[in-house]
1. Hey, FRET efficiency 1/(1 + (r/R0)^6) of positions 118 and 270 (r between Cβ atoms, R0 = 25 Å, to 0.05) derived from one of P, Q reads 0.15; which structure?
2. With helix-only ellipticity at 222 nm (-39500 (n - 2.57) for each DSSP H run of 4 or more, over all residues; to 500) coming out at -9500, pick the structure among P, Q it was computed from.
3. Using Cα extents along the principal axes in Å as the calculated read-out, with 53, 46, 37 as its value, let me know the right label among P, Q.
4. If mean count of other Cβ atoms within 10 Å over residues 190-197 comes out at 15.2 when worked out from the coordinates, which of P, Q was used?
5. When mean count of other Cβ atoms within 10 Å over residues 54-61 is calculated, the result is 25.2; to which of the structures P, Q does this value belong?
6. In terms of distance in nm of label points 7 Å out along Cα→Cβ at positions 126 and 142, which of structures P, Q is highest?
7. Relative contact order in percent (Cα under 8 Å, 6 or more apart) was computed and gave 24; which structure, P, Q, did it come from?
Structure P
Amino acid sequence: MGTESHAPRIGVIGVGHLGRHHARILAALDEAALVGVVDKIPARAAEIAAANQTSVIGDASELLGAVDAVTIAVPTEDHLAVALPFLQRGIGVLVEKPMARSLAEADEMIAAAAASGAVLAVGHTERYNPAVAAVMPLVRSPRFIEVHRLGVFPDRSLDIDVVFDLMIHDLDVILSLVQSEVSAVDAVGVPVLTPRFDIANARLRFANGCIANVTASRISKDRVRKIRFFQQDAYLSIDYAAQEVEGWRLVRRDGERPSIQGGPLPVARDEPLRIELADFVRAVGSRSAPRVDGAAGRRALALATEIAAKMESV
């Protein structure tokens, strides 16, 4: 479907915890035209539609001839079934993370998008975090990465374990920065308050020697979302939530003792989800690749799947 001549027409499928923010942001984006919202709970669909001056659509299939793109924020188990009819018709899809419940389903989505030319984006919002954008040019060859992503119970979706729910955000960021294959995975997970893993730790070794130690929890007292990079002569830290960055480096001068210099780095704060959705709208309008495409979503899912398998085997 072409869209150079008009703002891409977009529908939002699923307006629960996250999808309601999709609707809010898309309604406010001048570059997009929000056609309507779909939700399995009619009262919720009516509430979000009214709040954003848009229409309630009874079923996702009703959007097929009426939109250029959709965003999908339904439970993971439904991602493929909801996304596929749109992808097969060349209609752009942004699907929340994890992109699917299995690699086979992810591959089916990627193949459908490739066959029709549809834009396929995956909602790894941290990649659009201005703090991450500020650090990306400075991360050259990290040797050690430390991540803590801690959430409180029970404000998270519980249909998937914490690796696919929370840790996958950091896996995507790490994979985008460490240009090397993962050569070894060690992991442990504990089901504390639900039958699924609620806290997990993974130690990743990359072929280039980099080590990443990644912890995710959804049963913590405090919310913490931080990642730190250590590389030769430099240290960088990101507070995702506060959108704050610090950078420190060792400065060597002939005849003098090395000195440590650094401190807070400038960050142009913005709502990551707004940047993500604007990028998706741009990609749909120009038929170009989004920053986080299906292949990137699949890479993060593959690593999460490997970590989960290691935890099951412990």
Structure Q
Amino acid sequence: MRLEGLHHITMITADAPANVAFYADVLGLRLVKKTVNFDDPGAYHLYFGDETGAPGSILTFFEYAGAARGRPGAGMIHTIELGVASADALAFWERRLAERGHAAQREDGRLRLADPDGLALELVVADDGNPPLVAAHPGIPADLAITGLEGARAYTAFATVEERLWTQVLGFTHLGEGRYRVEGERRHFHWTVEQAQANGRPGAGTVHHIAWASQDEDHAAWRDRVRAAGGFATDVIDRDYFHSVYFREPRGVLFEIATVSPGFAVDEDPAHLGEQLRVPAMHARLRPELERRLTPLVNPRAAAAGATPAPATT
């Protein structure tokens, strides 16, 4: 039994329209789901990824409109690494971001930038084996597009000391000096921790949690393994597009283990992902109120194509 690398990473945004414009247009990811937070249905939950929203490609955001910016600190992820195929792709992205008014700095084979909420991102050359997970965008050639999530870096105490829950319970490989590798059958993910200097402050531009991918048949066993090690893992929770178990690991980062199925086409035509608001069945009665309160969002892909969105359903 082993984790299949990364499933998704979830952040907080203060401005859903700006968030969609940046990730689904500037970065060229696909908006694969427009729904609401299961635990706080008054807040958007937006998903971006490759053409299907495959595990390993997914960035998700809770919107809390007007939220103050946060600051990463101990027990918090501070940087997300997105893959591209080559150094030529880094040059393309440096130009594209500058043309659209987003500052970026290229150094050490990476392109560093921040999203509109201040979340630190890095584009890195993905040259060590991950199959590409690419979204189609009319302004971005496929060979230059983002190819999925390659890594994440967090602040913790005792960063250079091996965290045995990660290695002995979850199966991470410890590479030394705070570096780990999560190796699945088809994909891997780089997990790095750096010494924290201060406590953080949750808010816009910070990471809420990171989710590791599990084969469906192993999911309950992962929950039991974490509990047997003394972790406070939740029961399995149905999130419509995957099933989840949550726990806070010993360094303070909120971990999730999420199943690889059923995926984002379970309630939408694959050709029309992310075009209509999807409301979880448990909150279906709230749909009229949510449609009044939530800021209208347009899927850039549908708008560019002049497509007629699929009919709204729950």
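1. Details: P: 0.40; Q: 0.15.
Working through the options, I get structure Q.
2. Working: P: -9500; Q: -3500.
Attributed to the structure labelled P.
3. Values: P: 70, 45, 38; Q: 53, 46, 37.
Clearly, the read-out refers to Q.
4. Numbers: P: 15.2; Q: 18.2.
This figure was derived from P.
5. Numbers: P: 16.0; Q: 25.2.
The read-out comes from structure Q.
6. On the way: P: 0.9; Q: 1.5.
Looking at the calculated values, the largest one is Q.
7. Values: P: 19; Q: 24.
Label of the source structure: Q.
Bear in mind these aren't lab numbers, they're just calculated from the coordinates by the rules spelled out. Note that the coordinates shown come from a computational prediction; the quantities given were computed from them, not determined experimentally. Cβ atoms are built from the backbone, for glycine too; each structure is taken alone.
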